[in-house]
1. Name the one structure among I, II that distance in nm of label points 7 Å out along Cα→Cβ at positions 28 and 44 of 2.5 was derived from.
2. To which of I, II does the computed value 17.5 (mean count of other Cβ atoms within 10 Å over residues 36-43) belong?
3. Kindly point out which one of I, II the value 54, 34, 18 was derived from, the read-out being Cα extents along the principal axes in Å.
4. With helix-only ellipticity at 222 nm (-39500 (n - 2.57) for each DSSP H run of 4 or more, over all residues; to 500) coming out at -10500, pick the structure among I, II it was computed from.
Structure I
Amino acid sequence: MKNAAMEASALGCSISGSGPSVFALCKDEKTAIESGRKMKEIMDQMGIASNIYTSPINHSGPQIRE
């Protein structure tokens, strides 16, 4: 999956925590969608159900609201 994401121009790819999530960091939405599609293809070939989620990077970090 990492190779597939990197070949789709992701900046990086890793396991999120202990799994089962993986993520790819991408420079833009188009690259994120393509990386996700390529990663999903690998999961489909292995017969493992998966979902793709894309989101922008949170530049402000966590905040406490009162």
Structure II
Amino acid sequence: MRTVEEAVSDQPVLALAAAAGVGFVLGGGLPPGVLTLLLGAGARMAGAWLQQELLDRTHPQETHQ
């Protein structure tokens, strides 16, 4: 697992954007309804990704040569 220091040194612009976004949200920059909508969409996306990962691990694609 990467440390925060490695992540920031590898991609400083991304780290700055992520920190600014988190600060904006925590500072009350989004109305509660929008925040709920975004968290719900993120949870659905994460669930779909996890489902696909589990399916790929249990049923790996066979390659024909």
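1. Structure of origin is I.
2. Answer for the origin of the read-out: I.
3. Only structure II yields this read-out.
4. Working through the options, I get structure I.
None of the figures in this text is laboratory data; all of them are computed from the coordinates on show. Source: prediction; values computed, not measured. Cβ atoms are built from the backbone, for glycine too; each structure is taken alone.
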